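Alright, structures below, take your time with them.
Here, each number is a calculation from the coordinates, and none is a lab measurement. In this text, all values refer to a predicted model and were calculated from it rather than measured experimentally. Cβ atoms are built from the backbone, for glycine too; each structure is taken alone.
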Structure I
């Protein structure tokens with residue numbers, strides 16, 4: 001007979017495994033119920049469109065300030081949906097498809113499908129129907145998933161053009177007589193707040209099975225009650241409740257540590273070349289199944305997925321948009337608004353779309369309010385001044401810089417911060433490491 005599991009240690013493992021699912025479904029619920037900052041609420045199977053670029057009111061982990069968001073929470077419980085995209089005449093856009101476990105499983109947009117007008121059939125798991133002529137099929141691995149749309153915008157004067165394109169981005173049921181969407185499973189309201197995470201994970205796991213290869217791993221958590229059809233957390237056994245509370249704390253600490261210890265660093269930057277490569281099982285239109293974009297070890301997936309969900313929920317694969325983040329300057333010291341910094345790019349990052357540097361606070365990874373309303377800076381920033389040799393020097397500090405440096409100033413919070421470089425449609429030199437990001441240099 002095998003030994004009884006250490007329930008607290010098992011619960012810590014279950015937290016890391018289940019955190020992405022709970023985080024994702026929490027945001028799905030928020031987007032359909034209350035919206036987020038510039039994005040209004042929208043029901044399932046309808047797009048919500050931001051009318052402006054994101055700002056500090058958009059309290060979403062590492063939200064971007066480069067593109068205007070459009071988002072749809074899709075529920076295929078009553079049958080397929082048809083997605084229509086307009087002709088953007090070469091303008092960069094991407095629709096990223098993210099399942100309930102936060103796996104990126106498909107892309108539609110400039111890189112993946114071009115910028116012409118098109119229509120796509122969004123089919124639920126195991127759907128055996130015929131794909132109508134003129135539609136390209138995308139089969140979802142979970143009944144509920146998110147479409148995260150990003151539309152390039154050069155600034156306020158460009159917003160009317162973006163809004164015109166958003167108005168042509170639509171979803172409709174394949175069968176006009178289809179019933180209403182089923183929605184998300186509801187946790188038992190009788191569960192105490194400090195055990196609510198486990199109830200959310202239990203109902204989420206029941207409603208959205210993982211990839212077949214992960215089912216055996218999930219079975220390990222049966223002693224925690226996570227596979228039960230009814231909630232064991234309303235009146236839990238004292239031993240189980242103690243283990244769950246301890247596991248929650250240990251698992252949460254583990255996820256936080258994962259976000260602060262990134263692999264692949266250069267000049268203080270942590271490159272997210274493979275941060276979103278944890279999808280090993282389901283690849284649809286625009287998602288690359290090449291070995292270099294898949295983690296080689298399935299055992300590494302839970303930690304990688306949890307770190308990505310905590311620090312960059314709904315982030316793109318590097319072949320769509322390469323992210324680089326740092327907590328430290330070139331000398332390895334924590335970045336703080338008490339200091340002044342600069343970063344000089346002798347050559348701009350080689351991209352086929354655009355690049356930017358965005359400022360985030362700690363520990364929430366939210367955009368930072370500042371007196372000039374600038375949250376990111378990059379190759380599309382109006383008035384950005386190049387150096388005489390064609391490179392760029394950016395200034396990162398809390399207080400306004402000396403005269404002449406303001407066009408290249410990215411304000412920081414007063415406390416610690418974490419900036420993120422975004423490079424959309426990165427060139428080969430970024431993906432193979434030929435191009436190296438310069439360090440952030442302290443200047444006081």
Structure II
């Protein structure tokens with residue numbers, strides 16, 4: 001069934017303009033009250049642009065009977081991504097994890113590659129899958145990205161590359177990482193899954209290192225249902241990537257290198273193009289929600305919102321709280337428990353850190369000793385719902401519940417402990 005069309009990017013899907021009031025702690029859903037929202041509000045609920053335009057494109061590609069193998073929609077999507085990122089080449093892929101794996105293989109990475117542990121596990125898995133050891137380096141507390149001094153300290157004779165991650169669309173210290181990579185003759189690439197449409201010092205993300213990888217997964221602010229892309233200004237690398245993402249085919253029946261099936265489908269590209277038409281609207285809604293959250297929560301002791309600098313462009317996709325449990329009476333996990341009961345499905349990104357997930361926690365049992373900032377941050381971060389499914393009334397209601405919970409933190413914490421003595 002095709003969903004109904006929206007008049008704009010912001011549908012009434014989960015607006016909840018009259019959420020349940022929470023005047024007393026007994027009103028909280030975790031203690032038996034009515035949930036504030038009748039429908040779950042997720043972090044990363046998919047944005048959907050103009051449905052009619054998407055359906056037109058779907059009909060067209062079905063009539064063409066061209067569903068994959070670099071059809072016109074993939075070609076157009078690649079062109080649009082390359083133009084926005086201001087790069088020479090874009091290779092669209094079925095997802096960002098495969099994109100990372102192809103890029104890693106094309107660059108000939110081996111041995112060890114330095115990565116943050118504070119990232120989605122796919123970043124580390126893309127290395128491990130190919131027999132490369134991810135060496136976890138600690139992060140900077142001010143921007144949650146790789147700390148260049150920790151990266152340099154982690155380099156050994158087996159290191160072949162650095163894989164930075166632009167967390168929350170906040171750029172890495174690309175200049176410092178580039179300097180380290182150049183001095184040690186290492187490959188430098190970036191996981192830019194969060195950072196499409198963002199800039200660093202006036203230059204679009206996509207222009208740094210040897211190449212960068214975008215994600216267009218359904219949870220990203222701009223999606224192609226499922227998809228990814230590698231962008232680069234390196235002609236030779238781009239040629240290798242194009243071969244490798246299509247089995248190594250250089251012609252109709254001419255395979256000249258190893259490759260896999262990493263291609264984006266036409267229907268995914270059609271969704272990506274449709275999403276691109278609403279790009280600025282999606283960003284404007286994200287920014288409005290971020291500003292509203294900041295206005296409502298800024299004065300609360302023990303809470304801090306991730307800061308986006310005004311000197312560069314960002315997509316405002318993530319509204320990220322850090323919670324100082326030495327100040328707040330509620331722990332981060334208790335606050336999440338309260339919010340989940342209200343159908344506010346916050347996320348503990350990136351808990352507990354890749355180094356505490358398998359197979360890494362078994363292989364590197366002492367990694368946490370080298371990652372104190374990562375461990376502190378993973379225990380404090382909470383990401384709030386954002387995007388077109390969150391209207392102003394919903395965002396304000398979320399903030400009221402957070403303020404109410406923290407203002408009554410001691411009583412709520414004590415009651416939660418009685419309900420779940422083991423937690």
Structure III
């Protein structure tokens with residue numbers, strides 16, 4: 001179903017509206033400068049014919065009246081009434097009848113009404129001639145003018161033709177744009193689509209060519225970054241391993257606090273290198289499996305509870321979902337670790353909700369919260385909130401960046417919102433197409 005905001009609908013609507021306005025202006029000009037003068041002249045001719053007929057009828061003998069009656073009916077479509085009983089006035093709607101009435105008034109010097117016999121189709125006029133009344137009638141079909149019908153057909157035909165033409169023209173532009181849109185979405189999710197066809201109109205071909213060049217350069221850049229990070233990681237892990245062995249071989253006389261600090265720094269460096277590798281490489285394994293989201297959450301909640309955190313799990317119970325298990329496990333781990341680190345030691349609430357339209361996981365903490373202007377920035381690599389908080393928690397600023405990258409790659413969404421009463425709500429929404 002086409003959206004009213006789509007380029008196709010808006011362009012077709014704009015063209016159709018413009019053409020309808022042009023048609024209305026053209027019809028108005030044609031009616032005023034062409035149709036109205038012709039109608040007035042036709043009404044004058046009919047009025048003159050009626051006046052002359054009435055005068056001739058008044059002077060004709062009975063035999064001549066019989067011949068004249070037949071001639072008027074066959075040639076001019078006029079009928080002469082034998083009697084002139086009172087008839088009601090006709091409600092005038094056609095402009096032609098206004099012109100006829102005015103023309104009759106000018107030619108006879110009296111106001112002439114258009115009459116209509118109840119139950120009949122003929123229209124009648126009473127022409128005064130030397131003190132007597134001659135009633136003449138004619139069929140409205142004699143006029144054979146239907147302005148509303150003409151207006152409806154012209155505007156309706158123009159709209160249909162314009163819409164068909166607009167759709168045909170715009171589709172030529174929308175087609176390549178749809179392909180470009182799909183390719184951009186693929187790139188935004190960390191995938192590399194095949195090159196776009198560089199054909200069609202010059203402007204679109206140029207855009208496709210620029211996108212292909214950009215996509216190729218990004219792919220090379222990402223590959224080089226991954227290789228560089230892998231090399232740095234490999235080179236750093238070797239001396240870190242040596243340092244770890246050296247710490248373990250220290251004699252008993254060494255300062256326990258100093259040894260503990262060294263071990264903590266070594267563990268932090270190992271974690272930082274591992275997270276950096278995850279961010280640089282993404283998640284190459286795109287295996288999709290059937291997952292029980294409730295069991296997965298129970299596992300993470302149990303891990304935090306063993307670490308001494310107060311965590312409560314609630315929701316709809318078992319919910320099966322087809323998705324990437326490694327990516328989902330890593331995202332949930334990062335969100336729950338953030339809640340534990342920044343929750344000021346207060347209870348954490350984890351909720352799973354599932355219905356026909358949405359599957360959502362909510363992680364709520366009672367920490368200091370995230371300022372509104374920084375809720376998007378925290379998803380950038382190495383972005384951390386105030387220094388004191390970062391130093392206290394030991395965060396590297398990569399956890400949310402990794403979670404966001406994995407979510408985008410799998411078509412999921414992550415949002416951070418303020419919690420009523422203080423704290424943060426981390427929302428992970430999964431598409432229902434993966435639900436079983």
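Structure notes:
- Source structure (of I, II, III) for distance in nm of label points 7 Å out along Cα→Cβ at positions 304 and 400, computed value 1.6: III
- Entry that produces 56, 35, 20 once Cα extents along the principal axes in Å, for residues 256-367 alone is calculated, selected from I, II, III: III
- If relative contact order in percent (Cα under 8 Å, 6 or more apart) is computed and equals 18, the structure in I, II, III: I
- Origin of the value -6500, where helix-only ellipticity at 222 nm (-39500 (n - 2.57) for each DSSP H run of 4 or more, over all residues; to 500) was derived from one of I, II, III: I
- At a computed 20.1, 62 (Rg and Dmax of the Cα atoms in Å, for residues 56-319 alone), which of I, II, III: I
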